[in-house]
Structure I
Amino acid sequence: MTQTFVKQISFERLPAPRQNPAAWLAHVRRHWGGEGNWSEPPFLTADEARGLLGRCMPELLPDFDALLPVAGEAPGAVQGLALYNQHPFWAGCSVQVARQADRSTLLRNYDLGVDDCPCAFRLEELAGGGWILGSGEAGWGYLDGINDRGLAIALTFGGRFVVGPGFTVLLVIRWLLQTCATVEEALARLAQSGIPHRMAHNLVLVDRGGARAVVYLSPDREMVVERELVGCTNHQGRVEVAGHGAFTRTVERLDFLQAQDGALTLADFLRPPLYNQRYVEHFGTLYSVAYDPVALTAHFAWPERELLLDAGSEATSFVVTLTQSE
């Protein structure tokens, strides 16, 4: 039995939040049902949220303050904007740093249920100059992306269901892409920030010079930086939740990535064992993407369609068909 699902894909261009908060409000309403807020009580006040951001990611405060008036007055709206203590989300995903003759690129599959991600890609201008190009989530957060200085970052779920008080990794990725140019700069900021992390997540980073790193973030453990891995899947060094590890084949996928040693292409991510089609079980590939830190491009792909984006790309939207075979 075969099931098919139609998925809307969009690419939009946006100014910096502080330059046009209304445009961001409209963006959120289009893709996250009007709020982008999955806060869990007790809710933070505006002063409490600003205090946490000011201590950990102060560069985000000007845009946070600009968006506050349009965040709404619903319970938890301010906390939702701060992406603090949000409802946990569990995903699959595979990421690899692929090595070519003259550069390294970042390849990733984002795996989840069809309705679990808006596939809202965007080019966002930064108030101080430059831009971020990537896959937006939860309003102003990012699942993955690249900036004008050639730093690319992507997340995967870390495979541990531990939850603590803290910021969601989507905002952390935004902060790093907004403020950093290299992997080493991003690692230093992470180490010095004192950010409390909501969940266990992995980050893969690569920059224009070819530097790379895999980072394990957790609410209950110190940050771990892996230099030898060429990518990551959905565990942190070892599988600690056997059922999840078996269902997502996290070890098999990572072994495949490591065995290829950076020799994969975007086309390889559209085939097993990396491409997944269990959409009903919330483990299907919603998009594949290659970020090129030298060309400064994002190349999104599906079995029937592709979308090559750079800083000059025009807004567009289309649908793709995703298939699950039983």
Structure II
Amino acid sequence: MKEELIKQGVIYTDMETAVKKYPGIVKEHFMKCVPIYDHKFVALHGAVWSGGSFVYVPEGVKVDIPLQSYFRLNSPEAGQFEHTLIIVNEGASLHFIEGCSAPKYNKVNLHAGCVELYVKDNAHLRYSTIENWSKNMLNLNTKKALVGKNASMEWVSGSFGSKVSMLYPMSILNGEGAKTEFTGISFAGKGQNLDNGFKVVHNAPNTSSVVNSKSISKDGGKCTYRALTRINEQAKNSKGMVSCESLMLDDISISDTIPVNDVRTETAEFSHEAKIGKISDKAIFYLMSRGLSEEDAKAMIVRGFAYPISKELPVEYAVEMNNLINLELEGAIG
């Protein structure tokens, strides 16, 4: 980490060190955003967690370079329970990037990590993650953010690999004028069931949320968009928008959209749009008539479909995501 950030009071370390060196900060926030009674895998995580990242950004500090962490599960029939705790204080800003992967084993592995994000008043946090699990992984991660007054929380998510994924990041907009945006993509191939989505709760007036979700399925893979948008009675004049698009590359794949939109005030504005369709034979034929092979034509169309997500990532991660898409199209991952 840059020396100037250390001088400004920015803390970036592993969770075990944070527990020992900053016990007061950890105790105030640990398992408060995601309480252990949320569901049974959170309770398991709370009992056996190890590893993870701790970030503390003091009031008014703007971190101008992304902080990055990477988690890898290297053992068969193992569980990974890392805990990420990020606190962005009033008026501060941060971009945090997290990568996850695991090699292929013949035994099932479990990932039940937890991410707690605190975005205080007038602060900004962008949390980007690229998950590239092997296809023996059960990915049952839990991620949640508490967002304060006039603060903004951005999620950028790429979900690849895993046998089963159940992942629904969540923003709770507790402060007036709070904003959140989610941009995500998932890719399910043969034998995969990726059940992903996003949840947002509006608890204050003049809050806003924007959700853009995309999924791709091939070779019988299943993608499900499962989500919740709740605008509570006290969230007067709030706005919500949800857009989910699904692309199927063959006749045997499955794509479902299961949104729950719960609007409890008449002064709110809300819109929801969903599109599910197959890849266009005409588009493939056109590209092939221009000299591309059928495989290259499909890859170009899929990369174009994923572009709104890749453009939100730093260039090296965008390149990695496009490479993952190419590998998925070739059936080479896992």
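Each value in this text was obtained by applying a stated rule to the coordinates, not by laboratory testing. Small disclaimer: the values here were computed from a predicted structure and weren't measured. Cβ atoms are built from the backbone, for glycine too; each structure is taken alone.
Listed values, structure above:
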quantity	calculated
Parent structure of the calculated result 11, given that relative contact order in percent (Cα under 8 Å, 6 or more apart) is the read-out and I, II the choices	II
If P(r) over Cα pairs in 10 Å bins from 0, in percent, for residues 124-195 alone is computed and equals 20, 43, 24, 11, 1, the structure in I, II	II
Label whose coordinates, when FRET efficiency 1/(1 + (r/R0)^6) of positions 52 and 292 (r between Cβ atoms, R0 = 41 Å, to 0.05) is calculated, return 0.40 (choices I, II)	II
Cα extents along the principal axes in Å, for residues 60-171 alone from the coordinates reads 48, 24, 19; which among I, II	II
If Cα Rg over 2.2 N^0.38 Å is computed and equals 1.00, the structure in I, II	II
